[in-house]
1. Suppose mean count of other Cβ atoms within 10 Å over residues 53-60 works out to 22.1; of P, Q, which structure was it derived from?
2. Quick one: relative contact order in percent (Cα under 8 Å, 6 or more apart) came out at 36 when computed from one of P, Q, so which one is it?
3. Among the shown structures P, Q, from which was the value 19.6 of mean count of other Cβ atoms within 10 Å over residues 21-28 calculated?
4. Quick check on the output: -0.21, -0.52, -1.30, -1.41 is log10 I(q)/I(0) by the Debye sum over Cα atoms at q = 0.09, 0.14, 0.22, 0.23 Å⁻¹, derived from one of P, Q. Which one produced it?
Structure P
Amino acid sequence: MSTPIGPYTPIIRAGDFLVISGQLGLVNGEMIVGGVTEETTQALANMAALLEAEGASLSDVVKTTVFLRHMRDFDLMNEAYMAAFGDHRPARSAFAVAELPRVALVEIEAWAWSPAAK
């Protein structure tokens, strides 16, 4: 699990939801080498670790927002995204942005349904 690179909380409970701040392809505070596939895989692994620490998993995610530096990476991102989520298909938005922190190619945020009293 990576340390935040800014003044925010990586994951926070809001009633029965866990809100996960945008995750980048960071390992030990450094961007991984590769491309959008590797960054997507790592961002979702970081998200999974945050969820696990709260007793949840990617299967609890109900909504994601994917920020891409280039829409031409959409198909590659989708492949890595589907590999992480398997048959689970949260609602999702995906769009291109001018820039992302750390010159990332992808950033992913999410909401997960995780009742406080499991």
Structure Q
Amino acid sequence: MSNFKSPNPVGPYSMFRELSSGGWITSGQIPIDPISGNLNNDSHQSEVIQVFNNLEAVLSDHNKSINDVKKFLVFLTDLSITPLVNAEIEKRVNKPFPARSTIQVAGLPMGANVEIECLG
């Protein structure tokens, strides 16, 4: 079980869905502090850490762990944030690492700079 609390969704969507194929998918997580409901955007590093905390909480709520992830879908407003994402994956995920797509976008909800969803 995760030591993190899941944030509330910011729209009409599920945080986690089982797929008919037997897999699962999470919704994209942005750096919302689940206690305050505010964006944790003091730095890019704090955003990345909060996003991974949120992912771990959502996964834990559904009896999954970050080591069950088969693919991360990473959305960044600036690709220079990628090394912070890499470091957090190396810290939290066992090898072999999941597949990943990283996409630079013009904007994310609430002005976040990082959003990550995952598939299992």
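1. Q
2. P
3. This figure was derived from P.
4. Details: P: -0.21, -0.52, -1.30, -1.41; Q: -0.21, -0.52, -1.40, -1.53.
Among P, Q, the structure yielding -0.21, -0.52, -1.30, -1.41 for log10 I(q)/I(0) by the Debye sum over Cα atoms at q = 0.09, 0.14, 0.22, 0.23 Å⁻¹ is P.
Every read-out reported here was derived from the displayed coordinates using simple, explicitly stated rules and does not represent laboratory data. Owing to the predicted nature of the structure, the values given are computational and were not obtained by experimental measurement. Cβ atoms are built from the backbone, for glycine too; each structure is taken alone.
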